[in-house]
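Every read-out reported here was derived from the displayed coordinates using simple, explicitly stated rules and does not represent laboratory data. Model, not experiment: these values are computed from the prediction. Cβ atoms are built from the backbone, for glycine too; each structure is taken alone.
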Structure I
């Protein structure tokens, strides 16, 4: 997610979302069990509001993954302080 290719694709997604609704989808139903969780964290770090839509629930506003850190609009997942 720190690559130039990813950053350019993310910028294109953000630009498109400014003029029309955008959805990111995959075959997995639960967003927190796939790459959409990481992409959502990255979008939030960039100042984008992200909503998750699961068929049998109300849309949920994305909240950063526990332990995620934002530094200069970049997301990182440092190891826990007392990891063994």
Structure II
């Protein structure tokens, strides 16, 4: 995660599992690192294998929850026509 945040300047990460940190993690280092770099993480995504490595737009509709650190959201990828 350090490499992606510092060297690639990613805006966030999307993953198909319940979290970006390991299941036994108690310090949530990846979550903290992304937050420190202004990034976000999207969990429990599906059909990621259908996305190209680059060249698509991602729309994230999240609920504006007051005082929360996360939110359920609808994620839509818009890909150019081939």
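Among candidates I, II, the computation of distance in nm of label points 7 Å out along Cα→Cβ at positions 44 and 68 that gave 0.5 used structure I. Each of I, II could give volume of the Cα convex hull per residue in Å³, but the derived value 115 comes from II. Assign the value 1.00, calculated as FRET efficiency 1/(1 + (r/R0)^6) of positions 4 and 36 (r between Cβ atoms, R0 = 25 Å, to 0.05), to the correct structure from I, II. This value belongs to structure II.
So helix-only ellipticity at 222 nm (-39500 (n - 2.57) for each DSSP H run of 4 or more, over all residues; to 500), computed for just one structure, reads -4500; which one of I, II is that? The value was obtained from structure II.
Given a value of 19 for relative contact order in percent (Cα under 8 Å, 6 or more apart), point me to the structure among I, II it was derived from. Going through each structure in turn, the value belongs to I.
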